[in-house]
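All of the numbers you see were taken from the coordinates with simple rules; none came from a lab. None of these values were measured; they are calculated from a predicted model. Cβ atoms are built from the backbone, for glycine too; each structure is taken alone.
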Structure P
Amino acid sequence: MNEKTGATAQGILAVIFWGSLIAFSRSLTETLGTVTAGASIFLLAGASACAYVIVRRRLSAVRQSSRRYIFGCGALFVVYITCLYLAIGFASDRAQVLVVGLVNYLWPSLTLALAVPILKRKARLTLIPGCILGFVGVLLASAQSDLMRSALSAGNWLPYLLALVAAVCWGLYSNLAYLWAKNAESGGVPLFILASGLVLAGLRPFFVESGQLTGPSLLELVYVAIFPTILAYVFWDTAMRKGKMILVTSLAYFIPLLSTIISSIYLQVGVTWPLWIGCVLVIAGSFTCKQSIEETT
């Protein structure tokens, strides 16, 4: 297995790990509080990942990364995480949290679209309907009975704006990580994760939250910190820098679908018929986008 294939495989694993993020995080935030849970996840994950880097003596490799990557991509990473968790925290109810998640799931389309101006990728006109198909598929796959009515009638638009900023930041991050660090020996994700945890911890005093760490929530915290956080973000960063970026990003359209299925099982939430129509549209949108943008070798 060559380096590009290995990096691409890591990106696919990141997509799978992120599929379980909403279910486990939602359960955890109901116990600890949104910002408290977010800070706990990223502080634990960041400290563990940085300790691994130090023990394996890879800190010098991180230092060799360009300043544009460390500070530019690092800032985008922190803003993405912070905006996403604040969007979840500002949501007035569970229905609005689902809508916030849908807005955040625009990032695969934005990543592919931004690859054209940033990475100078050649795109066919089918990119536009492909992105539309993917977005509609995400919407339908995640929709519940009164979700759209809630989205249209809710007066609190700040969570949607924050989620949109998060989606744009992740689209920019994915492209700029490839542009600025594709030849880097190691990425800076452990530092980015720790910085995100510190920012969320700094924001914690501004939120009124109460919670209790139980045995099940401790297991959820450890799981989320290791798989959807450390491994998923490190694997994604590697895939963006060294793998087949367009292929992996196209497969990211399956995250909301996978997330909906896992959430329905873990959280015992019923799903409706739009899930199956959304599945077809997500697959069609993913395939169309993959075929619309040239993947460099």
Structure Q
Amino acid sequence: MTEQGQGGEGELTIGLLSPGDMGHTVGRVLLEAGIATITCLAGRSERTVALARSAGIEAVDDEDELVRRADLILSILVPDQAAATASRIREAVVRTGADVLYVDANAISPATTRAMAEELSTAGIDYVDAGIVGPPPTRPGVTRFYASGPAAARFAQAVSPALDVRVIGAEAGQASALKMTYAAMTKGFALLGIGALLTAREMDVLEPLTEELALSQSARLAMLENWIPSVGPKAHRWEGEMREIADTFEQAGQSGLFHRGAAEICAQVAATTLGQESPEDRPDRDLATTIEMLGEGRVVNG
């Protein structure tokens, strides 16, 4: 990544992979800040293509063109695609001789991110470990990019003030560890709530349980009411994230069983009609309706 960038004199160009739920909003924020943002849509879904177009992100033909034109590659994908995408970008850099900074902002374990950093380094690619905390950045102050690694400060400087990047360490893996442990509690709590409420429904105590939560755990109930109705379209992404969290716990000598169970709950939700909805199409539902639909087992094609 050169000081002036490859997009032109004094310009920075970011190659975004991929403009999905989080990525297209990040791309829009970058563009609004005057940072050129491009993407490769080969093999992406119709919905992702539509999101990229709605955000005004320019599409290039292939990943070779992406790395030739970009100074910085920003990877925001489902966890299962992170390593394979990094490998493809490495191959594109080797073919083209491009000079890019690679920023991985996926929900992956520290061990996964360190392995990716090592692989990319063999092609001379500097790597930044990043973890996103918060929803898509539709307004200032709600989304933070925690970053670590020797090149983390370069990433923070490059995208400031468009993105709130907070450098927390000099080693790849630290940002991922923060992301994993944060999501273990937040998303893990929502998934625990789904499991508990479905169990209560099955045993015909859902109503008194909810009433007791309102009396003694009103703040936690409010969180469940806010989070659970929106889980359906996210469940397929959260499943891989829960497995990465389990790996992270085990790497630290802790049990990963809780989050492996949470991944199973994600798979259960993803298999229902709620899991097939998109965030744009999901109707407003309250907690009780969501649990009732999940409990009825409204499974796709079933």
Structure R
Amino acid sequence: MSDGNDTDAHTPVMVAEVTEKLLQETSGIYLDATFGRGGHSQALLTSLDSTARIVGIDRDPVAVHAGQLLADADSRFTMISGRFSEMTRLAADKGVKAFDGILMDIGVSSPQLGDPTRGFSFGLDGPLDMRMDPRSGVDAQEWLNTASQEEIGSVLRDYGEERFAQRIAKAVVAERPLHTTTELAQLIGSAIPARVRYKLAKHPATRSFQAIRIFVNNELEELKLGMSAAWELLNTGGRLAVITFHSLEDRLVKRQFKSLTSLPDLPRRLPIRNRELSAPARLIGRPLKASRREVVANPRARSATLRVIEKITSDRVKS
């Protein structure tokens, strides 16, 4: 396991793009809601002046330790242990009520994937854990060994968009108890028809492992709650930047941003004209993908999408 100071083991994606889109001044207060190993925070600190401040949040204890080391080295940074869905309370505990910019980088970090004891990777043999915070909640092993075939199939279908979800779920129930990532990965591979398996561009367990991880950590609900909290915490003129790595997350972010950047639907006879209204937020450019050069250097960046909005006002006319 990483000692918490291994920041080089994880390469943050689209650092230049995040810095350019998120920072409008060299001062202010910012939130890195998914600290990870601190790559984005450190890049932002490099671009900020001595009066600026960054608060980091993460629920992974190893990431929190890395953040505490950064806080010891730079007084402008403060690290908090917790879920980003609880950012309002966590920030208030540190005396912060609003931010000029908030970053949410959704997904699993390279150190988490590379540590077999965490159970995130189908390519490394380890316990079936998959929890972002190994100290709390039900791990993947307990869930897989006790859930019904119907529930397992639904999770694989809904969160992994796995075509053979029910076949895999049936195989899991028939072969359990399962204990390791290797056991699960091999079982998934054998459940998928050979004619399909040999044509897959990715490992046959990719979608299922993604689905189980999302379910175990309640990631989509966390993302919804986190974006709502982030919006409320933004100062007027502040920006929210969200990086996603798969379609489920990106669709959720896209819908939320669309609702914040669209005018409300008003009855035709209401004595208010559209030109008298303004959406509460505006999009900052188009969704961004990592450059070809970055993808070559960091293959993990190939699936990343960055979306950014700026808060214009917290008020809007309701129909």
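Given a value of 13 for relative contact order in percent (Cα under 8 Å, 6 or more apart), calculated from one of P, Q, R, which structure does it belong to?
On the way: P: 43; Q: 13; R: 17.
Source structure: Q.
Once mean count of other Cβ atoms within 10 Å over residues 40-47 is calculated for every structure in P, Q, R, which label goes with the largest value?
On the way: P: 23.6; Q: 14.1; R: 18.9.
Looking at the calculated values, the largest one is P.
Please compute mean count of other Cβ atoms within 10 Å over residues 72-79 for structures P, Q, R and give me the label with the greatest value. Please list the in-between numbers first.
Details: P: 20.9; Q: 23.5; R: 16.2.
With respect to mean count of other Cβ atoms within 10 Å over residues 72-79, the highest-scoring structure among P, Q, R is Q.
Which of P, Q, R yields -23500 for helix-only ellipticity at 222 nm (-39500 (n - 2.57) for each DSSP H run of 4 or more, over all residues; to 500), as computed?
Source structure for this number: P.
Please compute distance in nm of label points 7 Å out along Cα→Cβ at positions 48 and 216 for structures P, Q, R and give me the label with the greatest value. Please report the intermediate quantities before stating the final value.
Values: P: 2.1; Q: 4.6; R: 3.3.
Of structures P, Q, R, the maximum of distance in nm of label points 7 Å out along Cα→Cβ at positions 48 and 216 occurs in Q.
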